[in-house]
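Read the figures in this text as sums done on the coordinates, not as results from a lab. Keep in mind the model is a prediction, meaning the values are calculated, not measured. Cβ atoms are built from the backbone, for glycine too; each structure is taken alone.
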Structure 1
Amino acid sequence: MKKGRTFATVLAMLMALMMLAACSTPAPAATDAAAAAPAAQSAAASTETAKPVTITYFNTSAEVNSMFEEMFARYHELNPNVTIELIPTGVGEGQQEKLQSLYASGNAPTFMNVDPANVIEYQDNLLELTFETAPWMEQANDGVIDAGTFDGKILGVPFSVQGYGLLYNKRVVEEVIGASFDPSTINTQDALKTFLETFEAAGVPATMLHGANWSMGGHYLTLSYAVQGPATSDGTGFIDSLKAGTAKIEDSAIFQGYMDSLDILVQYNYNKADPLVGDYNADIQAFAQGKSATFFMGDWAWTSMTALENIDTEYGYLPIPWSNDASAYGNSQVVMVLPKFNAIDKSQNTPEQQQAAIDVLEWMLTQPEGQQFFLDAGFSMPYKNVRSDVEYNTMTQSIATYASQGKTINLGCFSYITGDAWTQTGNLMLQYISGAIDRQGLADGINAYWRGIQ
């Protein structure tokens with residue numbers, strides 16, 4: 001179990017970081033990351049004269065596989081003795097199973113971009129980082145290193161801050177309602193339903209659900225755990241009670257409320273005719289082209305939109321209220337989280353490979369040229385030395401606004417939501433939104449899953 005994680009500190013850091021980004025002046029054009037080449041040389045000083053080494057990187061942020069390919073090619077140009085082979089995964093692919101297979105076959109990646117739960121699962125195989133072996137971690141914003149600390153050991157470092165909720169297309173919304181839209185007005189379940197009905201009456205699909213278990217199980221259902229209370233222990237404590245069999249999820253008013261809200265979203269789903277299609281790229285394109293007013297998705301969607309043409313660029317976020325009490329926790333908040341961590345394997349990679357991975361992470365996360373790849377893709381990075389003139393996309397800016405108002409959901413219990421949980425409970429959620437099981441059947445399946453976890 002993770003210890004020493006100070007989520008209040010992390011959220012305070014995120015608020016400061018993201019509001020700085022949201023209020024900054026426009027950035028100069030910087031699509032060619034090679035422009036900052038001189039700054040990159042110092043990051044890899046320890047590998048420049050070393051013997052040739054090949055390392056591998058396992059990536060679960062599937063929407064940016066090509067970004068990492070370009071990044072690693074550039075690093076190799078600067079450091080010819082270091083070859084980085086990307087192990088990509090696809091959107092919706094069995095990422096957890098793939099990582100398990102790599103370890104089982106003795107081919108563990110040298111370093112990896114994985115979920116917090118993966119760090120917990122593989123922590124005995126991971127290299128502990130220290131400020132002596134990786135002094136560049138001093139560049140991380142306050143709380144960030146605490147977030148990657150597991151059982152007192154620094155095992156992971158993030159590259160981005162992300163958020164999710166009910167994404168809305170500003171142009172579509174304001175064209176239909178005929179006025180400027182204030183997202184703070186959607187703070188009750190009835191308000192959400194009335195809002196969505198407005199679009200249906202105008203002949204515009206009101207919302208979109210992505211039919212994938214990671215979206216329904218990892219993101220939507222997780223709200224039922226996280227909103228049990230603002231402390232991480234509220235969410236993890238609830239999950240522990242489900243594991244022990246001392247609680248049933250159907251007895252939670254919060255779970256029932258979120259399922260009521262889900263029923264509303266299902267009713268107005270753009271993908272209602274085929275709710276399990278799960279085509280991420282098609283959903284992203286349809287939403288970007290204004291074919292639905294809202295979309296349950298995270299701000300990482302922007303990284304996939306940047307390659308599309310003739311799309312809208314102004315977006316914002318709405319909470320998904322679970323009750324009609326506007327003051328209830330979760331009804332006015334959206335999620336903000338450090339969703340991924342970079343970790344280094346120590347069990348199947350040599351000390352030379354481990355050191356090469358540390359050097360690459362320094363360049364990726366704290367050197368201007370490495371950072372620019374992430375910035376060009378639209379990521380907000382939690383590091384002190386990120387360019388101050390960056391203007392982030394409107395999705396990230398919307399999350400920043402909620403953060404500045406203290407309206408974010410603590411997703412600390414996310415670490416309990418393993419890939420297996422996403423798959424198992426997410427598949428149950430897919431059955432529910434397709435009408436294959438009723439709510440009690442969903443609850444029975446979720447209870448059985450957690451009781452089976454030791």
Structure 2
Amino acid sequence: MGLGKFLRKLPVAYRQRRSCFSAAGSPLTFKVLGILPERTFETDAIRFRSIGINDGTLLYSICPGALSPDELRIAESTKAMLINKMVNDNDMHAVAFKDVLKMTEELVFGKVPKDRIHYLSYLVAHDVGGQGAISILLDDSEEIEEIEINSPFSIAVYHRRYGRCSTNLQFCSKPDFRYTINRIAASAGKELGAKDAILDMQFGIGRLHAQLGPYAISGGAASIRLGRLAAMTPDEMIALKFSTKEAFSYLSSAVAKGANIIICGAPGTGKTTLLSAISSFIPNSMRVITIEEEISEVVLSSSLRNVVKLKGSERDGVGFREQIRNALHMRPEMLVIGEIRGAEANDAFSGANLGIPFITTMHSSQNGQALLDKLESNPLNVERALLNRLDISVFLSKRENGSRIIESIIEYRWPSSKESGVGMLPIVEKGNVNAGAIRLSRVVNDGEARADALPQTVSDGRRSVAGHAVQSE
């Protein structure tokens with residue numbers, strides 16, 4: 001989780017808030033409400049959380065829930081003792097989170113029942129040695145994709161398997177929200193305050209966007225998007241019913257053969273996740289250059305041996321579009337572009353016209369002709385003469401339950417100089433693989449998606465039957 005790296009700045013932060021605590025106690029910055037699932041789907045007793053249904057909605061809860069008045073008093077006095085020790089002891093300036101937890105348990109021992117020691121200590125240690133309510137959720141970063149703070153008193157999460165869930169966590173006040181956000185911001189030398197009431201930054205494992213009033217009407221709002229340390233594999237996406245083995249087999253052949261691919265959809269549909277996953281299909285020997293804007297979200301397969309990562313930053317004088325042009329001068333064999341949304345799109349297509357394939361994402365509410373129209377329109381403005389470099393577009397959407405799905409994959413058939421109109425071969429329609437269309441594919445050359453093109457962990461040796469749609473499992 002890497003919480004320890006934030007602690008070097010904590011003594012200074014506590015000196016600034018010394019007025020907020022005394023020997024009598026230091027109030028916690030957050031509270032756990034006594035709301036628990038009426039019907040539980042899964043429970044993690046070690047990290048005190050459960051997921052289920054409460055009042056008809058999904059709930060991600062910290063359990064066993066609220067502290068009693070006596071436990072809250074003990075938590076506050078324990079927090080004050082820990083802070084005093086950290087402020088006054090120079091050896092405590094870089095203490096690890098696990099050591100804060102151990103010290104907390106020692107201070108709490110004998111003051112609460114044995115079955116509550118670890119739970120109370122866990123909450124206090126996160127408030128002292130982490131980022132309070134936020135770091136409790138960061139503790140589950142492998143499952144949580146985004147932390148959504150709609151107001152200081154409303155915190156939700158987007159779970160990798162269950163989608164959006166409310167939580168039983170909330171900050172105790174607006175100042176506590178701001179203070180906790182600044183515990184993260186301090187790691188990048190930034191601060192959310194009256195002077196800079198809007199903050200956008202990258203930190204260790206994610207991206208933080210936060211706002212204060214008057215811009216955030218609730219007084220405070222934030223979104224924390226959590227990146228994965230390793231790319232989600234095609235196997236994992238198949239297990240989550242993102243799509244089928246046949247669809248990923250087709251994509252594997254297309255990527256390996258250097259097809260130009262755009263992954264599109266609305267925000268939160270998994271575009272970057274899919275981009276990272278299919279990077280495992282790029283031949284290991286290829287020289288790959290990634291270009292992203294400000295924030296790094298693409299996680300390439302660790303098997304790639306020749307990778308250069310670039311970022312564009314208008315604030316630093318080297319923009320995103322300029323970095324794409326620079327990348328074309330570095331003899332790449334594949335460009336992986338985090339997202340196109342402006343004039344840089346034309347540069348990516350220009351590179352493809354020179355024989356340098358790309359994979360990228362873009363926001364779009366539709367696939368097919370609507371996507372092509374958007375590429376030609378402001379602000380992307382891809383030249384019509386270059387548009388025929390696009391081989392495949394993949395459109396993602398969300399099901400009613402919040403899970404993501406590859407809704408459609410289209411392979412484009414561009415006309416010769418004597419023909420007019422573009423043909424569109426529907427490889428996937430409404431989530432279903434069209435096996436007959438795969439056999440007609442020009443991109444994969446041999447007429448069908450080869451099962452042996454997939455990594456062994458994904459391939460099961462099955463082949464599609466022409467003329468029959470393969471249903472999403």
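In terms of relative contact order in percent (Cα under 8 Å, 6 or more apart), which of structures 1, 2 is highest?
1
FRET efficiency 1/(1 + (r/R0)^6) of positions 293 and 341 (r between Cβ atoms, R0 = 41 Å, to 0.05) computed as 0.75: which structure among 1, 2?
This value belongs to structure 1.
Have a look at 1, 2 and say which one yields 1.1 for distance in nm of label points 7 Å out along Cα→Cβ at positions 157 and 205, as calculated.
The read-out comes from structure 2.
Work out volume of the Cα convex hull per residue in Å³, for residues 237-276 alone for each of structures 1, 2, then name the structure with the largest result.
1
Looking just at distance in nm of label points 7 Å out along Cα→Cβ at positions 109 and 429, which of the labels 1, 2 belongs to the structure with the highest value?
2
So distance in nm of label points 7 Å out along Cα→Cβ at positions 197 and 269, computed for just one structure, reads 3.4; which one of 1, 2 is that?
2
Which structure, out of 1, 2, was distance in nm of label points 7 Å out along Cα→Cβ at positions 53 and 221 derived from, given a value of 4.0?
1
Here helix-only ellipticity at 222 nm (-39500 (n - 2.57) for each DSSP H run of 4 or more, over all residues; to 500) has been calculated and equals -12500, so which of 1, 2 was it run on?
It must be structure 1, since only it matches.
Quick one: volume of the Cα convex hull per residue in Å³ came out at 132 when computed from one of 1, 2, so which one is it?
Derived from the structure labelled 1.
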